[in-house]
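Chemist: Below you'll find the structures, each written out as structure tokens.
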Structure I
Amino acid sequence: MELHNLKPKRGSTKNRKRIARGEGSRGGTSTRGNKGAQARTGYQAKRGFEGGQMPLHKRIPKFGFKNINRVEYWGINIDAITKIADDNKVTVIDKAFLVGHGLTQKKDLIKILGRGSDKVAKAYEITADAFSETAKNAIEAKGGKAILTVRTPAASK
């Protein structure tokens with residue numbers, strides 16, 4: 001056996017249809033039928049068009065509501081913050097610190113949540129966009145500060 005003797009297994013390949021190569025091979029219209037937009041070059045059906053019947057995206061019922069004024073926060077619990085702060089021996093925690101340690105991204109609005117509020121051992125000065133009541137009370141109970149950042153309307157979008 002040599003390379004020039006190799007052939008694909010019988011029935012595994014199929015010859016392509018040779019369109020517009022004479023009258024014997026559907027040469028007149030190239031399998032596009034007679035006249036009309038679909039027979040012309042450059043024809044492209046609109047996305048979702050189903051031949052005139054009501055398309056699927058209009059047949060399915062709509063429900064729900066999306067509030068365009070919603071402000072979405074990225075929640076970070078106190079237990080995660082205190083663990084990282086204790087490991088790095090810091091008491092001042094701001095957005096740059098949280099981004100640097102992978103707890104959030106630069107574009108996120110941050111809300112400090114209260115899980116692990118009983119584990120706050122010392123006074124932390126935490127700056128964030130929002131605080132839950134539990135988190136704020138836990139921080140201030142140990143003599144720390146919960147500082148809200150001032151957001152401009154343009155920055156919130």
Structure II
Amino acid sequence: MQWERCGTDVAKEAADVILTDDNFATIEAAVEEGRRIYDNILKVIQFLLSSNIGEVVVLFLAVMLTPLLSNWFGITDVSSLTPLLAIHILWINLVTDSLPALALAVDPAEEDIMNRPPRKNAKGIFTKGMIYRVVYQGIMIGVITLIAFMVRSI
């Protein structure tokens with residue numbers, strides 16, 4: 001059974017955007033919302049990756065520095081030099097990572113969001129600047145956490 005299709009139906013199927021009203025402001029609002037969502041996704045990814053890199057740095061440095069710290073502080077029980085237990089890592093990942101990430105996800109748009117040129121489709125989310133910020137923030141989180149742990153242990 002064949003049914004006839006008009007040109008409008010074919011155009012709707014081939015189109016990337018279909019206007020339901022004759023208002024150009026609808027397209028502008030959709031582009032602004034898409035840019036806001038993209039920016040917020042980048043913020044959440046950067047936050048979560050830097051936080052997890054911080055955890056890895058803390059655990060790696062704690063394991064590597066355990067002999068030095070035990071001699072330095074005169075600690076015979078090296079199990080007391082564990083800065084993060086498994087329950088701590090679960091707490092960080094479930095509670096202290098997810099709630100701020102949700103807050104970042106609903107962050108309002110920046111003022112100049114529509115003044116920026118369109119981003120290139122081939123450009124990925126892991127740019128050199130993004131990788132630098134994630135690694136730098138992760139290392140800083142890890143080192144500061146380890147320093148705080150050592151100060152508390154004294």
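Chemist: To test your reading of the models, identify which of I, II gives 43 for relative contact order in percent (Cα under 8 Å, 6 or more apart) when calculated.
Modeler: That value comes from structure II.
Chemist: Taking 46 as the value of percent of Cα pairs over 29 Å apart derived from one of the structures shown (I, II), identify that structure.
Modeler: Computed on structure II.
Chemist: Given a value of -22000 for helix-only ellipticity at 222 nm (-39500 (n - 2.57) for each DSSP H run of 4 or more, over all residues; to 500), calculated from one of I, II, which structure does it belong to?
Modeler: Considering all the candidates, the number was obtained from II.
Chemist: Say we calculate percent of Cα pairs over 13 Å apart, for residues 72-135 alone for every structure; which of I, II gives the highest result?
Modeler: Ranking I, II on percent of Cα pairs over 13 Å apart, for residues 72-135 alone, first place is II.
Chemist: From which structure (I, II) was mean count of other Cβ atoms within 10 Å over residues 64-71 calculated, if the value obtained is 12.8?
Modeler: Derived from the structure labelled II.
We did not get these values from a lab; they are worked out from the coordinates using the rules stated. Note that the coordinates shown come from a computational prediction; the quantities given were computed from them, not determined experimentally. Cβ atoms are built from the backbone, for glycine too; each structure is taken alone.
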